[in-house]
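Next up, some structures in structure tokens.
Any read-out appearing in this document is the output of simple, stated calculations on the displayed coordinates, not a laboratory observation. This structure is a prediction, so every number in the text was calculated from the model and none was measured. Cβ atoms are built from the backbone, for glycine too; each structure is taken alone.
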Structure P
């Protein structure tokens, strides 16, 4: 099976000025390489500042890497012209930790769900509305919220709405950047289970970015541990949990009290 996503030697550097005014370079990504097979989940785990979110932005075509390749369905998206990247973006959707960053607070749920169709000039108004109903049902939300703005929804409902909107254009890859970390434990479990159900029913592929090794273990097929812009350890979930080889991985394990080496974690719904 060919990978859906293949990242090779990805580098991202940002220019900044020191206090003395000298130009310096900050290396956010330093030679990352990994693959994700269709229908599977790779969890990228690391502390804040490790480069995880920068990776997500590069894969989502929202940042240009300094060097390296990002192969999506056999095409290097780094080398594509801007108009080709624009056509590709609907296939790769990014979901953030806080839905407020992606959901227009002045719009109601119906307007939020139909915006992707309008931007792509797809469907007549009535079909847009019917598809909005279907998307809500897909993520376990009632059609009663169609007239309500995001501010009137709970945190879990807003994240479900963000997922529904991301699914509107039938993407092949979802990038979830700390998408569960702002939710309480019971809602985290509900959204995690929803993601697994969607993966099973739609064949979704996930790049799941998190600092929480327990959630990563619950959702992922493989885990890649990041530190200072590099992947310092990668492998199947059980191997990472029970035989950690890197100090960063051991520190992440120690930070989650409910993790054990003898039993893989489970999130209760």
Structure Q
């Protein structure tokens, strides 16, 4: 992957990574302060409330070190060594490079500190025992970076990093098993029921149930404007992703993302087919 120019500022790079990683959408409640948390994430396992990641020392991450921040991204562990639930997509962020993690940390330290205590997660009693996540991680969590496909070009590998690590697209677009782990054999094949109750589409190049018939221009229109090939627009959830993340991509990174999605193995998934009666993307 081509590095940023050496003269680029770490905070500027960090802000760009912040946008790619979708931090704003999850960590900012509706009408709430930027990154102060409190957004409710409805899941089959209960309701998770996102934490405050502003530099407030008492209720945010202002008392963290850069190493502790890296530990959260890479290992899904708090500064105290407690396991984070995988509602926080460390399962994808674990592949973030040290340089990108450092730049993201540099940017997060510049946002306004907000003192805000957020609600506790609403989970059934067995899931309140975080120590059980040791076993979940042993079964399903592979810590570390992504392999480079030496048979593909730089654009494909950069796109893989954006989709699988920074953008964590699979967290929504990949089916999960009954324990909530992503099914790597059906990566990006879509799901019948998404976080907001609608269908999450197949974004592999399958021509019947995915985006195999889309042109590169169709994909660019979606990423920049949220417009689908039929001139409809994506629903609220993906619309937020477009506004906060994909519309902010550089031309190089947008092209890389498109190259990756067009180059992966197609996966047929009838369950992820968009219903004619609904308006969800």
Exercise. Please state which of the structures P, Q yields 3.4 when distance in nm of label points 7 Å out along Cα→Cβ at positions 95 and 119 is computed from it.
Key: Q
Quiz item: Here percent of Cα pairs over 14 Å apart, for residues 79-134 alone was calculated and came to 72; which of the structures P, Q was it taken from?
Solution: Q
Practice problem: Using the calculated result 10.7, 31 for Rg and Dmax of the Cα atoms in Å, for residues 103-166 alone, pick out the matching structure from P, Q. | Solution: P
Quiz item: Comparing structures P, Q by relative contact order in percent (Cα under 8 Å, 6 or more apart), which one has the largest value?
Solution: P
Practice problem: Rank structures P, Q by mean count of other Cβ atoms within 10 Å over residues 175-182 and report only the one at the top, that is, the highest. | Solution: P
Self-check item: Given 6, 28, 37, 23, 5, 0 for P(r) over Cα pairs in 10 Å bins from 0, in percent, calculated: source structure among P, Q
Solution: Q
